[in-house]
Structure P
Amino acid sequence: MNGSLYLFPEDVMAAPDIAETLALLQEREVIGDPLAKDSTKQVFLAGPGFAREVIFAGCSPHLRFAPDHEDDRNFCHVALHGPQAKPLLLTGVHTGKPRCPHCRARLDDWRRLVTGAESPVHCPACGKSAIAAALDWRQQAAVGRVLLELRNVFPGEAVPSDGLMTDLALRTGLLWRHAWNDMSPLP
């Protein structure tokens, strides 16, 4: 199973300018040559700055930056998704129980309650409702109309550099967050 590190605007309805976002990723050398492009995403090889802008835990992570064969997706590369018409909510197999933003109670039955980013979720502990995107996912779910996916980064293995997050905020005028996902990357 692959994992991804996602970067996304804190305002889940925001759709930062894709050209500006890509320009920043090129300037910081996070992305290299394009691999694929369609109406919903653009995929790139990791650039020479990828390992500088993604801070890996441990003393010597084994990173691959090129595929071994045509169908290989188990190497570090980058996908920019969006803008989507509605925010996507990405959870994984090991996503923990989110917390209610009002009372902080864990939502034990969240997989049944949550059907999408904008689905209303009723908290059994306090009785209040919130949309799924507003739940406290503890960096285990990504949500937004624009998602920057750093592929083949396992949950908790790495974080984005402060410089990258600051520059994303300055360039787009939006605060950005990060989360890990332990599912296969978006198509």
Structure Q
Amino acid sequence: MKNSSLELKVQALNELQKRVEKLQTKSKTKNKAGIGDDFINIKVEKSQATFKRVKVSGERDIGHGEFFLLLDITALKEDVYIPLSIASGKKTTGFMYHIEGTAEGDIYTTTITGRGEGITKITLGTLLYAKIPSGKTASFRMLIEVRGGTSKEFKVVINRINYKLDPTDARYKRLDVEINSKLLKFL
């Protein structure tokens, strides 16, 4: 009787292990799928953050942080047009973001580039768009430089991506997301 009880426990543990492995596989698959909607899929390929202390004679030192994000965006059903612009304000741009931290931080500079096989750039008026053909992926590299006080922590959060399916359409589709950079301590 002791053996059959032990065998039942081992069998139950094996079943639990199989369930855990199945859930882990589903979780990995979900993470690989990225973030998206019916038209675009976004995968965070890289997130880096570096810090430099800038000495200012006669004044308090300034913290200078560089946040680098590499996002792969795939057009799923049809061509997608994403403005090659990034902003923290209310102006419509491709990528909207904000800074989170333990103190006030100022955006010093921001740059964005988009490239990939089959990706072209078009200009409409004063806006430059990256055209991602259906089924293709574009890599967007973002470098955001932030200045803030030392002994503080900061991160950049992309909270929305605006895009169009037709560049002549005045309306943007918007994908609300939360893509966080690495947390950076300004030492």
Structure R
Amino acid sequence: MILIGEILVSEEVVKEHFACNLNACKGACCIEGDYGAPLTEDELLIMENILEKVLPYLDDASRAQITDNGFYTKNKDTNNYETELMPDGACVFMGRDALGITYCGIEKAHADGEVTFKKPISCHLYPVRVSKNEMTGFQALNYDVWDICSAACDRGQKEKIKIYEFVKAALVREYGEAFYEELKAAAEAYTKRKSE
């Protein structure tokens, strides 16, 4: 593990390669899995405030699901808030373009300038997952290995993009530019050590 301030970063985040390949996976991470995207309490308030501007970017089924069940749920196993899921397991904010590639309705609204919130930080950071030790206050950033992302690993390897580089914008958004620069320096030192 690499310690940056009070945040532990797993070695995989600095050594493994990753770059989403939506043409290959079609955005399967928005469809697969047992749970919705993790949400912070702050994000719940933000999303509640922007919901009316995001709804036009969703299909009728998603809008109906949100009307009937809300846009989030609380996971009984983890006690965390998460985005609501459709009956088929897809995120309630997910849509599909003409090529069958998924998109996030929140992110589309953001791209069009309708909202200032890009998307939940858990989605923006993916494939990095954040866990927090409530007793110590330390956070850990870990690589969430998932077979549906094999094409992203191949693309990252081919284009020589490390995970921490791929999620740079999300890391800066959540932890600040200084954190990212310190992580980058630590990653470069780690790579140099491993190659000697």
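Since every read-out is calculated from the coordinates, none of them should be taken as a lab result. As the structure is a prediction and not an experimental result, all values here were calculated from the model. Cβ atoms are built from the backbone, for glycine too; each structure is taken alone.
At a glance:
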| read-out | value |
| --- | --- |
| For volume of the Cα convex hull per residue in Å³, for residues 70-117 alone computed as 156, the structure of P, Q, R it came from | P |
| helix-only ellipticity at 222 nm (-39500 (n - 2.57) for each DSSP H run of 4 or more, over all residues; to 500) derived as -12000 - corresponding label from P, Q, R | R |
| Among P, Q, R, structure where log10 I(q)/I(0) by the Debye sum over Cα atoms at q = 0.08, 0.13, 0.14, 0.17 Å⁻¹ as derived comes to -0.28, -0.75, -0.87, -1.23 | R |
| Value 24, calculated as relative contact order in percent (Cα under 8 Å, 6 or more apart), assigned to which of P, Q, R | Q |
| Computed 4.9 for distance in nm of label points 7 Å out along Cα→Cβ at positions 14 and 134 - originating structure among P, Q, R | Q |
